[in-house]
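In what follows, structures are represented as structure tokens.
Every number here is computed from the coordinates shown, using simple stated rules; none is lab data. This is a predicted model, so every value here is computed, not measured. Cβ atoms are built from the backbone, for glycine too; each structure is taken alone.
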Structure I
Amino acid sequence: MSTLAHVFEAAGMATIALGSIRKQIESAAPPRGLWCDFPLGRPLGKPGDPEFQHRVLDAAFALLDSPEPLVTEFDESIPDDGEEMLACPLPPRHDPDAHPAIDEARGLRTAYDRGLEMSNGRIAAGRVVQADDIPAAIEAFIRIADGTPWDEAGIPGLPMRVSQDIRGYYETAALAMVDHAPPAWAGTRWFLDATETGKVLLAARKEMERQEAPQPMWFYLTPGDR
């Protein structure tokens, strides 16, 4: 993006770059940059807080007054200590004959549909796997966790893309069941640490590594720090 900013500037178009990682925006050196110490994925800081978001935008547009290249810092940070987890209930078991992760995913479908409507489709499954097919996708990862070779388990697409859709399904359902915007990674921590499907993906990731699958195929099943 910083390279494109220089191209646009050379053509006479003023640009501003927002960055969440200080070292990255300073090393990329856009013509005008505002470093915002916010969690990744939240460039304007606080969801549902238009006053705060407008303050970020005002600070960004103020950089247009500078005739020289400038990278500056927004005056407020939003810490994420990496510990807070979304408090979200999970559905009770319905089908004792189904794997707990499959039963869980099916039980979240009503909440998912409600969350999809609330978010206007912005956070959801469907990039590779549609909501109706999420249980079958989870079943493929269950087979891997149980030792089936990853390339014979029937994953319906690239493993990391499929896992992103599964996580999107869960996080969309969770947002429909809470009454606030959680910290940036609280939903992901809830998915990985509190749900049966999160446990399956972590186990499948470990098994794929053991099977010596290509590194991108297993590493990106979950965020890299996991």
Structure II
Amino acid sequence: MNQEILAALEQARAAKRPVVLATALPGGEQRLLPDPQAPAALNEAAEAVLQSDESGTHKIDGQDWFLHAYNPPLRLIVVGAVHIAQALAPFATQCGFAVTVVDPRRSFASDERFPNVAISNEWPDEAMEAFAPDSRTAVVTLTHDPKLDDPALDRALKSNAFYIGALGSRRTHAARLKRLRELGHGEEALARIRGPVGLNIEAVTAPEIGLSVIAEIVAVRRNAPLPPKTPA
């Protein structure tokens, strides 16, 4: 790998920007993708590799290329150290997400209630600014408290988070959208919020709701077709 490509790769990783290192076989020519100068088929293959998180050899226009995916880590930021968060965190961890639970209420967000999970006791707006959600980050708000959920959603909508979900009934979500409109968010931005959060599996218990949430996150990440969410 030459110094120019190495420097560009390190810059992309520092910026948490997904890239693919493509190496021609057997010649050894290398390039970083996506690249507007590269053939469209090569960029398309790189995008597929990033989506699947699986590096490997691909034949493109008669040429073998080894495509090595350099993705930022998957992250899940959960706002609200509630029972659903306790159920959701292990599911998400098993799916490859680094989980952080955000809640300024220290009696809720404790190591005893969330073993082996990162905890932030900052206010959600401050935590979200520090975490800077990127295209590999999912954000879920679970508190039902506008003082905690709304600032987190406000910051998430200004980020590249690939998934944003909020707990609550359709009526609660409609009221939430009204408040976020008053903060200046338009309809296109608000449509990014999956609310009520989770796939509709008629979930009732905290583990069932946690399962529905991680299932929806995975579906969005894998570009599976999902029905639209329509507030009351």
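Odds and ends about this structure:
- FRET efficiency 1/(1 + (r/R0)^6) of positions 16 and 64 (r between Cβ atoms, R0 = 35 Å, to 0.05) - highest-scoring structure of I, II: I
- Structures I, II were shown, and helix-only ellipticity at 222 nm (-39500 (n - 2.57) for each DSSP H run of 4 or more, over all residues; to 500) at -14000 was computed from I.
- Here distance in nm of label points 7 Å out along Cα→Cβ at positions 96 and 128 is compared for structures I, II. The highest value is that of I.
- If percent of Cα pairs over 25 Å apart is computed and equals 46, the structure in I, II: II
- Structure with the greatest value (metric relative contact order in percent (Cα under 8 Å, 6 or more apart), set I, II): I
- A value of 1.00 for FRET efficiency 1/(1 + (r/R0)^6) of positions 56 and 120 (r between Cβ atoms, R0 = 41 Å, to 0.05), calculated from one of I, II, originates in structure I.
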